[in-house]
Structure P
Amino acid sequence: MLKPYLYIDKTATMGKGVFTKERIAKNTVLEESPVVVMSKTDREYLDKTKLHDYIFEWGKDLSQCCMALGLVPMYNHSYNSNCEYYMDFDEETIMIKAVRNIEKGEELTINYNGDSNDATPLWFDAV
């Protein structure tokens, strides 16, 4: 499931991102996408490629990784994101949900830490 009003466009500073053609109400489920689950060994290879920036840690013990399909890999990071992602390990899906009202034309973002307001530094913020 993917809302038809979502689209990919260029951002000012982060390459491409996900945007909306319509106003979105808080708590709207925007996308539920299947994932391709991969092993720890697969991740060691992927970490040496550009795909490293698009995969998610996966599994209850985070020993695996996954590549989400749909628009999920294109949501940019924000420490104060307007969406959150939810992983369903049994169904092998990731769901994106609005955590506040989002205006038409606004970029949709997720916090790569998993919580929309988690300010823990990420790998690309390391000094």
Structure Q
Amino acid sequence: MIRNLHHIAIITNHLEASLDFYCRLLGFEIVGDTLREERNSRKIDLQGPGCRLELFTFPGAPPRPSFPEAADLRHLAFEVADIQAWHERCTSNKLTPEPIRFDDLTGKHFFFVADPDGLPIEFYAA
């Protein structure tokens, strides 16, 4: 039986920008950093509230097809208490968040912003 989601793995072509995005902006902490010489790869473990991310580097990794929607993982969504504050935080950090929208099905507000590799990140009101 599945007990919990263990982690989400992200391959990045922009490691320093991704660390800045996930750690400084979103509040994740680095809990592990492993150089995998045989694969010319690095794996950095990040821990956030109720969520663990693994950032990988792989030289020459192809870009993720995001637009139009590709048949793969669609996006990551983080629940936040203050959707307006997070939208302003993204904007003040020189990101370009989409306008805040309203989900007719749930009655909640949400918006998307791209991480440094173009991965869609959703912020969803609690």
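None of the figures in this text is laboratory data; all of them are computed from the coordinates on show. As the structure is a prediction and not an experimental result, all values here were calculated from the model. Cβ atoms are built from the backbone, for glycine too; each structure is taken alone.
For which of the structures P, Q does the calculation of distance in nm of label points 7 Å out along Cα→Cβ at positions 63 and 95 return 1.9? The structure behind it is Q.
So Rg and Dmax of the Cα atoms in Å, computed for just one structure, reads 15.3, 49; which one of P, Q is that? Going through each structure in turn, the value belongs to Q. Assign the value 2.3, calculated as distance in nm of label points 7 Å out along Cα→Cβ at positions 79 and 103, to the correct structure from P, Q. Only one of P, Q returns 2.3 for distance in nm of label points 7 Å out along Cα→Cβ at positions 79 and 103, namely P. With relative contact order in percent (Cα under 8 Å, 6 or more apart) coming out at 23, pick the structure among P, Q it was computed from. Clearly, the read-out refers to Q.
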